[in-house]
Structure P
Amino acid sequence: MIEMPPLQFAQTNGIRMGYYEAGPKTDAPPMVLCHGWPEMAFSWRHQIKALSEAGIRVIAPDQRGYGATDRPEKVEDYDLDHLTGDLVGLLDHLNIDKAIFVGHDWGGFVVWQMPLRHPSRVAGVVGVNTPHTDRAPADPIALYRKRFGDSMYIVQFQDPARHPDRIFGGKVAETFDFFMRKPMPRKQPRGDMPAEGATAGVGASTKLNMAFPQMVEGYNGSHDPRQKILSPEEMKVFVDTFTRTGFTGGINWYRNMSRNWERAASLDHTVRVPSLMVMAEDDAVLPPSAADGMEKIIPDLEKYLIRDSGHWTQQEQPEELSNKLIEWRRRKFG
């Protein structure tokens, strides 16, 4: 198993944040790797090693609510103002002027917001699976409910009385066994699946069952034919961490989606820094077609497709993703 660099801590934006750093401190601009749900900085272990060995300074935080980082009580403390502010505070702690922000899954939503909210601190942005979209035409939760129904996981997450946090927290090993697998092999070439009108950055098909809490509740991994992504040692890191922290911190990011949408009304959603969109061919929730039209609001955009990868791109195809990040970083920033 790849060893992580030593865990360090920063006081930032009212919380104590755990982070990992590798590579030469003289390298600029560094790359800040932002994980998604339900993950942590450990998800970037392959990229931390490859980028630092290529001479790139790399920083990977456990973000607010996750891993070694504080988990505030108030739901509003997990909105995009706080999540982007945490990263600015991390740069301040490290005396870094500007960084390239790389984000996967929810981390992708956060890093695309960085140049909108803190343009002076952003040299470039890389979205992994997560596209940048203009502000949704209506409250995204209402759109999800209309398109996918009440059982869709993001809709369920809005209502603590439905106990999604407790369901995942009571079956931590099953949760990661369920999520951390490659998709089933395709029967025919999929190419870009039709996004059926991507909703607020999610391009999943309405035919997908996304009632993830109930799917975990009834899950039996011995009957799952999908290939596992994690070794037993890697799986133990996820299970041990989330057994200690629970899932509420990460789920609280979802509970701010309406608030984020309301508060973004005055934002210009154009991204004016060099940007890379890495798409995964077999991601069912964020398919390559969800990135259609990004060029309209990102003038300096490059797109790159990783084949034979589902949602967990940095862990399913680590070498290809690392190589692309290194190549793009060198070409754009020297």
Structure Q
Amino acid sequence: MPDPAHTPYAELTPDVVLDAMDAAGFPGDGRLVALGSYENRVYQVMRDDAPPLVAKFYRPARWSDAAIGEEHAFAAELVAREVPVVAPIARDGVTLFGHRGFRYAVYPKAGGRPPELDRDDVLTWLGRFLARIHVIGATAPFRHRPALTVESFGETPRAFILDGDWLPADVRDAWQSVSAAALDGVRRAFARAGDLATLRTHGDVHAGNVLWSIANVGAGPHFVDLDDARMAPAVQDLWMLLSGERVSMEHQLAKILEGYERFRAFDRRELLVVEALRTLRLLHYSAWIAGRWDDPAFPAAFPWFGTQRYWQDRILELREQIALMDEEPLVA
């Protein structure tokens, strides 16, 4: 059985993947293609006389069955309301399967290209569908999945880094100081914004999690990978689509909200926490890599992690974020 703490996927061999698909009633023809994923393990499973499927093997010990069930139920709700989300396939009403200690779900293969975020019509189109996700997300809360909070995405990751042997001695004090100042800035930003409503969000809307179909039927965005779905302010699903200088981000935001507000009102106070959310993501990202270091895929993928240069760059990023959080919010 896999050890959740050390090399969690060591026992997930191709034979185990194929046997798992057979056990769930989705037999393959023996051909597998590993797809890009660090947190989980994802494979395209080829079949003789049917379209390929995608098998997602969840990282052991990360989510409870109930939390994964909420992810799947949210995806099913969205599909039922004709929101283009790739949802797991049910077999006899079951979407979460188990085999040899691994939990996994099976998805239809969805094709598409990354969205062209430099096009106004694409941004407006994305805004429309994000609003539709949020209309449904606001109807009920997650009860088993975590919320995005200053504690969960900032304080806990910072403590994890400081408690471990991740920081070179000559940068430790600087990172400790600047990360504390950054979290103070995050708290001020949320205090200025006031009591923001939270709802079920996708949680990780970046270009890699949106597939753009060019088919005549079903053209447009398809949202994939609800693995990070959580309770958060609506702006969590908008800000990662913004990039460039301030004037560019304000233009992008205006186009997204042009589509968004056709379906749902957007609370402009949430713009006060855009840079705070970016700061939390930076802190969380470093702790995420550190927390997965026992997985051999991570040292291979992030060989620069833990070096003096890595932490010096993170210190500079956080200093920039401290300044940005004290600036006026974006205006759409």
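Readers should treat all values here as calculations from the given coordinates under stated rules, not as data from a laboratory. Please read all numbers here as calculations on a predicted model, not as lab measurements. Cβ atoms are built from the backbone, for glycine too; each structure is taken alone.
Of structures P, Q, the largest value of percent of Cα pairs over 25 Å apart belongs to Q. Of structures P, Q, which gives -13000 when helix-only ellipticity at 222 nm (-39500 (n - 2.57) for each DSSP H run of 4 or more, over all residues; to 500) is computed from the coordinates? Derived from Q, not from the others. Source structure of the calculated read-out (FRET efficiency 1/(1 + (r/R0)^6) of positions 11 and 243 (r between Cβ atoms, R0 = 41 Å, to 0.05), 0.95) within P, Q: P.
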